[in-house]
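> So, here's a batch of structures to check.
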Structure 1
Amino acid sequence: MNSRERVLAAINHEKCDRVPTDIWATGEVWQKLRDYFGAGTDLAAALHIDGFAATWPKYCGPALPEVPAGESIDFWGIRNKRVDYGTGAYAEQCAWPLAYAKTIDDLEQFNWPTADWFDYSEMRAIAQAAHEKQAVMCGYMAPFYYHNLLRGLEQSLMDPYDDPEFTHHFLNRLGDFFYQHHLRMFETCEGLIDVAQVTDDLGSQTGPMISLDTFREFYQPHMQRFIDLCHGFGIKVFHHDDGAIRTFIPDLVAMGIDVLNPIQHVCPGMALDGLKRDFGQALCFHGGIENQQILPFGTPEEVRAEVRNNIDNLANDGTGYILAPCHNLQPVTPIENILAMYDEAWQYGKF
């Protein structure tokens, strides 16, 4: 099997020759890997990483405003500032473009993006070039997460209780952009996109960020619309959701998600064996390798044991699992542990 065949077999619950692998990592980690292997090395080949290819449109909308040095701004008006913590630098949000909004009229005054702000013309050629060797991922639709980004986390958590009508209007405007934008992408690349993200961050380390009732009333209808859009083009749905999200998984499965990431199994309700037992017929699991203690602070042998444990639980039927860290590999992660993770997946993960 090549990488494309292996990843799609796992998603489709077909037998694989070995457990497919993926990687998420910070820029500092990528540089450490380049330094270790040498310039020009194909890192995916060196580590036996299957991964996904990606294609995106180019932004061609209104000129973005200037921001201070060290900051960036996107077409929403979301601003981020680079903060160096000593062990790594991160883009931290420093402006929330709709934090001020109080009324529906305030929302209507906002310069909402449209699909016309993007050039989709080069996407198909990019997808076509990758299609034979890798599964192709395209798109990112996240209503709760973008509610957080546009309004601020605290305000977005209060909105459904403070003003349900305002919140529904906000999410309708947000959802309409996501839908039209992705419809254009999927039409442009029809037949070439394998996976799209309908995703969010509903969980914390100890439990849900919002109630199941709030999810069902405000966010689920939009996510269902996006999932249906993907499936209408024959595209599998990749759902990222950090933390303790066991409460939401039955609804997510019923809605039609195909891949669940990142599987933080140290969180309450997220035990590997229970997830595979209860949802393994419906879901392909992605991630799982513990990234808060074992990868950054464990020994290589502890990393190898973690890899074996994930494979034994999430791929015990020879499919339905794509091995990866359960979030971005962080700069404090020793290179030896990264090598151990992918070597053990390569050696132990063969069927």
Structure 2
Amino acid sequence: MKRCVALLGRPDTPTDGVEDYCVFLSQALEEQGISLELSRVKWMENGWREALQEVRKKAEERRGAWFLVQYTALAWSRRGFPLRVPRIMQFLKNCGARCVIVFHDAVPYAGSRWIDRLRRRVQVHIMRRALRIADLAVFPVPPERVSWIPDSSKNIAFIPVGANLPAAERAWSMDKNRSDGASTVCVFSVSTGAYRESELERVEAALRFSSQKLGKVRLIVAGRNSEEAGRELRERLAGTAVEVVIHGILPAEEAVCVLGSCDVMLFPKGDISSRRSSAIAGIACGLPMVAPEGSETAAPLTEAGVVLVPAKANNEFGPALVRILSDDAYRESLAARSRRAQERYFSWSAIAAQYAEALRIAEKEIHRD
């Protein structure tokens, strides 16, 4: 089998979506004749000097293997200044390894403070250096939607993320939760910090409008940051016909069951994109979705059953939900589109096939050079 190593930095908490991504990818790559080993660079625990020595040792032991460096800025730096990423990649190349950079953070961080502007410039500089060093760069969004990529860049592959859920297709045949005659809307994962308020406002406006038009509606809030967000939504929607059910972070198997019981997903978490695994979870479970459109919204995501709404038009999310919930044929047509998109683009088998092809092309380029 072709040998690959996924190189991970500091783990995220309370759940690590990048590690989950690598686990599911590893399982799917076996069918492509590729072994993917996960290796954590423990720079937080052991310091950078020892961590880099471990990277070098791993590369020497796996000489000729492909190393997939999993890039998010905070995985390689406490404050989002990932200065050592290019050095790690150069270590790998010097030891005879072949190097892939997987840009889970495809765009630099936002913010208007001077430190945000400085961090953004540093991140763009680092990502461009990493792109030059890599034998292959994988982007979870279409490269033409990423402004910092130089026009002369080569060996770039666009591979969407998958849902970090086991056998999400099981949700397709599950019964919907229609107790008390109420339709069920789910929100899967909510942001923290500056983005949280706008997301809660979007959900509140959409559910308030839906309950006025349809009567009782059930809102399920699950995933990251859902407990605090759910309690606040329950307070905001008090006095309406909206029942708010809070699940928090669920084991992956239970998350499939919860999503499968819903009629539609409302995605409030910023502009929808093929790098947002919480959005792909809804598609993988065969749900229609209402989501804000943005600069990263493009095919194949747009082939799924996603109703796109202008990001700043909070008053349009409610009518979009109402149409889906009140029109059975329309809702089923959107669900069918999500199921087809999952099979073609977002299943782990489809993603693994894209990786295998990208690695094959990159190897041909290396031998040609």
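> When FRET efficiency 1/(1 + (r/R0)^6) of positions 107 and 243 (r between Cβ atoms, R0 = 41 Å, to 0.05) is calculated, the result is 0.65; to which of the structures 1, 2 does this value belong?
On the way: 1: 0.90; 2: 0.65.
Computing FRET efficiency 1/(1 + (r/R0)^6) of positions 107 and 243 (r between Cβ atoms, R0 = 41 Å, to 0.05) on every structure in 1, 2 gives 0.65 only for 2.
> Rg and Dmax of the Cα atoms in Å was computed and gave 21.3, 68; which structure, 1, 2, did it come from?
On the way: 1: 20.4, 59; 2: 21.3, 68.
Comparing all candidates, it corresponds to 2.
> So, one more: Identify the structure, out of 1, 2, from whose coordinates distance in nm of label points 7 Å out along Cα→Cβ at positions 115 and 139 was calculated to give 1.1. Don't skip to the answer; put the middle values down first.
Details: 1: 1.1; 2: 3.0.
Clearly, the read-out refers to 1.
> Can you rank 1, 2 by relative contact order in percent (Cα under 8 Å, 6 or more apart) and just name the one with the largest value?
Values: 1: 23; 2: 15.
Sorting by relative contact order in percent (Cα under 8 Å, 6 or more apart) in descending order puts 1 first.
> Another question, then. One of 1, 2 was used to calculate semi-axes √(5λ) of the Cα gyration tensor in Å, for residues 147-338 alone, giving 30, 21, 16; which?
Value 30, 21, 16 for semi-axes √(5λ) of the Cα gyration tensor in Å, for residues 147-338 alone corresponds to 1 out of 1, 2.
> Here's a follow-up. For which of 1, 2 does distance in nm of label points 7 Å out along Cα→Cβ at positions 131 and 267, calculated from the coordinates, equal 3.6?
Only structure 1 yields this read-out.
No value in this document is a laboratory result; all are computed from the given coordinates. Computed from a prediction, not measured in an experiment: that's the story for all the values here. Cβ atoms are built from the backbone, for glycine too; each structure is taken alone.
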